[in-house]
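Just below sit the structures, each encoded as structure tokens.
Coordinate-derived values only; no laboratory data. Computed from a prediction, not measured in an experiment: that's the story for all the values here. Cβ atoms are built from the backbone, for glycine too; each structure is taken alone.
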Structure 1
Amino acid sequence: MRKLNLFLGSVLVLFMFGISSCGNKAKEMVTTENFGSFDGKEVSLFTLTNAKGDVVKLTNYGAAIVEVNVPDRNGDKANITFGYETLDGYLAGDAYFGKVVGQYANRIAKGKFTLDEVEYTLALNNFPNSLHGGPAGWHSRVWTAEVLKGTDFPAVKFTYNKPDMEEGYPGNVVAEVVYNWTDDNELIMDYKVTTDRRSVINITNHAYFNLHGSGNGDILDHEVLIRASAFTPVDPTLIPTGELRPVEGTPFDFRTPHLIGERIGEEYDQLILGRGYDHNFVLDNVEEVDAEVYDPSTGRVLQVITDQPGVQLYTGNFLDGTQTGRGGKVYQYRSGLCLETQHFPDSPNQASFPSVILTPEEPFLSSTTYKFGVR
């Protein structure tokens with residue numbers, strides 16, 4: 001009987017240890033550390049580690065992606081996105097690296113739009129237009145953070161409560177983004193935005209990527225696929241003209257893969273106006289993967305999956321070497337690219353574009369996934 005009791009006791013101890021270990025493992029999927037404070041609010045750095053041991057780091061300042069550490073085809077890991085070592089770096093550096101931008105991502109012409117016969121005036125922070133929700137948009141705010149429990153993968157939820165008329169946008173608006181980091185190296189971003197009065201919404205993440213590793217050379221040798229049959233040409237101030245121009249026969253046809261550097265220097269009107277690619281592509285939204293980037297030298301692949309009607313390809317045309325990021329890496333001209341899933345720029349002023357009106361009756365719900373792999 002004593003042997004039986006000892007056996008049962010051992011089983012119980014092992015069982016309890018197993019539960020404890022699982023619990024500790026679950027807790028360790030997301031670790032939190034202090035990252036400073038801003039505007040009287042605590043800023044934290046969150047490290048999400050999946051079952052492969054691959055890591056994403058986030059902060060609630062701007063609900064930003066700080067690091068994405070993933071392997072190349074040889075298993076060597078590197079951070080492939082732009083970010084800073086400290087909060088001070090974010091406060092003094094580029095306004096948008098890895099941030100969630102809103103209330104209206106991209107540009108609104110002349111900082112004005114009319115909704116329900118009322119004209120709203122916005123800051124002209126990209127003269128003569130308004131850009132990314134204004135200088136004090138969501139990218140520059142401390143979001144409330146919550147590490148989610150009971151999830152299959154490490155997950156963090158960020159929430160920002162925007163008061164009525166902040167940066168000129170009507171409505172008390174609540175914006176939420178949940179980041180999930182799966183064991184398949186998918187960074188899933190689920191957005192939810194609600195309002196108590198009619199307003200406009202365009203929300204995205206402004207991450208820069210270099211699949212060589214952040215700060216390691218340019219992205220001209222990255223191969224890009226975008227499943228879009230049209231794009232929205234822009235005027236000299238980078239506001240869409242209203243035309244949906246077919247990509248057929250233009251340097252904007254990425255329906256089959258092309259290197260970024262292959263056609264970026266062509267004497268094509270839109271490449272000249274944008275100083276390269278800085279344009280919204282009208283996604284076909286037919287296949288699961290809407291865009292893909294491949295680095296032949298490392299084998300790294302980034303796939304973009306979204307329910308949004310557009311994606312902005314930006315090729316770092318205004319990077320100039322003045323920003324030094326994590327690990328002392330300097331971000332030079334065209335050393336990163338962005339694929340910002342979105343509604344179209346200036347949609348509040350262009351009735352033919354998909355609607356961006358946000359109403360109290362219908363929350364804005366959207367999901368975008370960055371999936372990282374190799375081949």
Structure 2
Amino acid sequence: MKKIFPILGITLLLFSCKNGTDNGKFVLSGELKSTTDQKIYLEELFFSEQQPEVLDTGEIKNGKFTVSAVAPEEGLFRLRNEAGDQNYIFINDGPGITFTADAANPEVINRSVSGPANSSLKKLLLHTDSIGKMISAKYRLLAEFTKAGIPQTDSIFIATSDEFNQLNEQFNAYCFGYADSAKSPVVSLYAATMPPVEISKFEAPVTALTKRFPKHQGIANALVFIKSKATAKTPAPAPATPNAGIGSMAPELTMNDVNDKPFSLSQLRGKYVLVDFWASWCAPCREENPNVVAAFNQFKDKNFTVLGVSLDKNKQAWINAIKEDHLNWQHISDLQYWSSAAIPLYGFDGIPYNVLVDPQGKIIATGLRESALQNKLAEVL
């Protein structure tokens with residue numbers, strides 16, 4: 001699934017962990033099909049609000065490239081191409097890593113990264129993706145019921161809501177169980193912080209991981225981070241209430257842009273607008289951004305644009321991410337994190353999330369990710 005719950009954004013910003021060589025050096029030999037010759041960057045991702053750090057720059061020649069870096073422990077890293085329309089995460093679980101992917105088919109199932117930790121991570125992502133698609137389908141169905149005026153006391157609404165809740169429980173149970181059994185500390189930490197629950201709920205499973213991996217500095221740092229956020233009483237995401245579903249008018253949004261000037265969604269009336277909710281700290285959002293960039297470039301001359309609505313707190317991090325990911329459209333944010341005014345208005349409980357608004361201001365689609373975004377735009381434009 002490409003709709004990722006909020007904590008997954010934090011999950012992906014992992015601190016580095018264990019490496020299998022004495023000095024921590026690793027070399028990645030990659031092949032990226034269906035792409036042009038260009039630069040590719042190797043970045044380290046951090047379990048904090050720190051922005052990704054570029055460790056090496058390679059050159060893609062006829063689809064082939066090599067990058068390398070030194071890391072004290074096994075951690076999470078990202079490959080990002082110069083055009084900004086492709087990025088891939090991987091774990092440095094060996095001194096020599098092979099990577100293959102196809103830029104024309106970037107889904108996880110089509111990627112291959114050597115090493116047991118990368119195989120374990122792929123297995124986790126594929127399974128949670130399948131559950132997530134079912135969760136999203138139930139959510140859309142509830143939105144359709146609301147659009148049709150079906151009351152929440154109706155038996156069909158209750159049954160669907162129960163199925164939605166059961167799938168969420170299944171998602172949580174699978175992730176926590178995977179964290180307990182995964183051999184990789186990075187994959188374990190990733191899985192332990194995937195479920196869409198308050199950040200304080202991760203304290204117990206991550207504490208358990210510190211006992212399983214006592215020398216793992218990344219997990220120790222993650223626990224400190226979680227405790228600090230829990231102590232600060234970071235607001236939990238709003239309940240997933242379909243109050244801005246398909247067929248309804250898009251609620252007005254007015255926030256400051258990057259120049260501290262107010263901008264409103266209604267100023268784009270007359271165009272098809274993808275209202276894209278994201279944040280610089282949300283790595284699944286950053287992973288999805290190339291897809292949005294591709295859609296924008298393909299349809300921007302056909303009465304289509306994007307309005308980025310960020311759940312950032314750090315303004316400079318927000319601005320840096322816009323530049324780094326080549327997000328060349330209008331952006332707004334109230335810099336209130338999960339207290340953003342956008343959440344109760346649009347009723348989402350995780351990012352990335354989006355709604356497609358027609359020229360009259362009506363929502364015609366929600367949660368468009370991967371190929372579904374281009375397909376829907378091709379249908380209406």
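Remarks
- Source structure of the calculated read-out (log10 I(q)/I(0) by the Debye sum over Cα atoms at q = 0.14 Å⁻¹, for residues 181-276 alone, -0.74) within 1, 2: 2.
- With FRET efficiency 1/(1 + (r/R0)^6) of positions 53 and 285 (r between Cβ atoms, R0 = 30 Å, to 0.05) derived as 0.35, matching label from 1, 2: 1
- Answer label among 1, 2 for the case where helix-only ellipticity at 222 nm (-39500 (n - 2.57) for each DSSP H run of 4 or more, over all residues; to 500), calculated from the coordinates, equals -12000: 2
- Here percent of Cα pairs over 21 Å apart, for residues 93-212 alone is compared for structures 1, 2. The highest value is that of 2.
- Of the structures 1, 2, the one that 13.6 was derived from, the read-out being mean count of other Cβ atoms within 10 Å over residues 37-44: 1
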